[in-house]
Structure 1
Amino acid sequence: MLIDSHCHLNFPDFADDLSQVVARAHDAGIDKMISICTKIAEFKDIAKIADTYENVYCTVGVHPHDAADHVDTTAEELIALSQHPKCVGIGETGLDYFYENSPREEQRQQFLQHIEASRQTGLPCIIHTRSADEDTIEIIRKEAAFPALLHCFSSSYSVAEAALEAGLYISISGIVTFKKAEDLRESVRKIPLNRLLVETDSPYLAPMPHRGARNEPAYTKLTAQCVAELKGVSYEELAAATTENFHRLFKKVV
């Protein structure tokens, strides 16, 4: 069985057929899914989805795009919301200097609040980073001891090295199947199997041969097949390893 460690089941893309999406994931061998929070206002709806489906869990957090609208969000608020029985992580948070929808300093401040919430609760911090390698590395190294997952990894390998040195895990999305993603594939070959997870980031980033279409958790299998080939292991071994890694990190998941 596989686990989709990062999807967004509350997004409008799934409004009309969510039950079928969850059922297809199960039929494809996806044992569990984590629906990731990007705004505090979303949390109530995300938690409701997690309560509705036995194999769906959730997180609480603020995406770096929305940091400017959450300047007053504190670690204490995140901790309080994370007490929901099916909330298993903090985030997603991090730094995005590609779009810069929020000022960099506000992104950094929110990132640090999330790290503190992660440190206090023991729940993994879900990290988004894009075009922010140096600052991401600096924060990871400075803050050091907190459980975390570098999600949808597509940065330079120097970011992966810093994450691995700090004890973080790294999650691979459908980007790894894209024709021009050879640098990412080379990174995946180097990342130890015992630190890898897989995800969809659905509804975005559908793997080949579905690129351009809506992504969904069932497609985790396609990414996992590609990663298994890159690591030189069977699909079954990759599925077992990433599932074990997931449970080692997401300790609240039953």
Structure 2
Amino acid sequence: MSREVLRLLIADDEPLARDLARRYAAAQPDLEVVSECASGDELARALPEIRPDVALLDIRMPGADVFTVLEREAARSDRLPAVIFATAYDSYAVRAFDLNAVDYLVKPYTADRFAEGLRRARSRQGSERAADGLARVIRDLGPRPDRLLVPDGRKMVAIAIDDIIWIKAEDDYARIHTSARSYLISRTLKDLEGRLDPDRFVRLHRSALVQASHIREVAAEGGSRYRVRLSDGTNVLVSRTRAPELKRWMI
């Protein structure tokens, strides 16, 4: 008995990557490529119009953020495709997919690995587990996450954004401070600043990003310099160039 033919959407900004996925798909008798996208904007238009069964998505494309597109589509539709993510880097993203039982392919992937991803997508298509996993990945890796996955020894742990007091730059790394402990991650402060909500976090120094709700005291240090005391007792000196950023939080 033949299986139902699945309709596949491929989204990748690299033409060679789309060509490879198309060739792998052609070798699957129960798979039909119904759309190709080269940007997040094209993906946003194609999903509601094409309504594919499976979507193979590069996690980094120009235009609209992929996770934001998926989140918006989930809000407006009761039917999301089974999603297979593709990534050429970002070990933290891969670990997030592992934790949330979402399928992913690490570039360059083989025909066998593509076929395995397709089998997994078929088995999870429409399941609550797949939907929950996708929702979790969107919240973890989207532009405004509500938690971060950080390394803790040989494992990854989730910390809520609400629990972050401040983040300190340490060369090409960043140390995230919570009330319980701190975590060193291989991300720059600039990268984290771009992901965290600017209505909640304020850059007070080139090496310090602070969650405004944890500011307990602001003291003048002379001229246009200030010292900020945080909820954990940490004192952060505000640079002159960053003083205007602080003032927008002051009445």
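Any read-out appearing in this document is the output of simple, stated calculations on the displayed coordinates, not a laboratory observation. Here the structure is a predicted model, which means the values were calculated and not measured. Cβ atoms are built from the backbone, for glycine too; each structure is taken alone.
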Per distance in nm of label points 7 Å out along Cα→Cβ at positions 87 and 199, the highest-valued of structures 1, 2: 2
When Kirkwood radius over Cα pairs in Å is computed for each of 1, 2, the largest belongs to: 2
Identity of the structure behind 1.00 (criterion: FRET efficiency 1/(1 + (r/R0)^6) of positions 111 and 151 (r between Cβ atoms, R0 = 30 Å, to 0.05), calculated), options 1, 2: 1
Comparison of 1, 2 by distance in nm of label points 7 Å out along Cα→Cβ at positions 119 and 207 - largest value held by: 2
With helix-only ellipticity at 222 nm (-39500 (n - 2.57) for each DSSP H run of 4 or more, over all residues; to 500) derived as -12000, matching label from 1, 2: 1
Among 1, 2, structure where P(r) over Cα pairs in 5 Å bins from 0, in percent, for residues 7-158 alone as derived comes to 2, 10, 20, 24, 22, 15, 5, 2, 0: 2
Read-out relative contact order in percent (Cα under 8 Å, 6 or more apart), computed value 10, structure in 1, 2: 2
Read-out distance in nm of label points 7 Å out along Cα→Cβ at positions 15 and 223, computed value 2.5, structure in 1, 2: 1
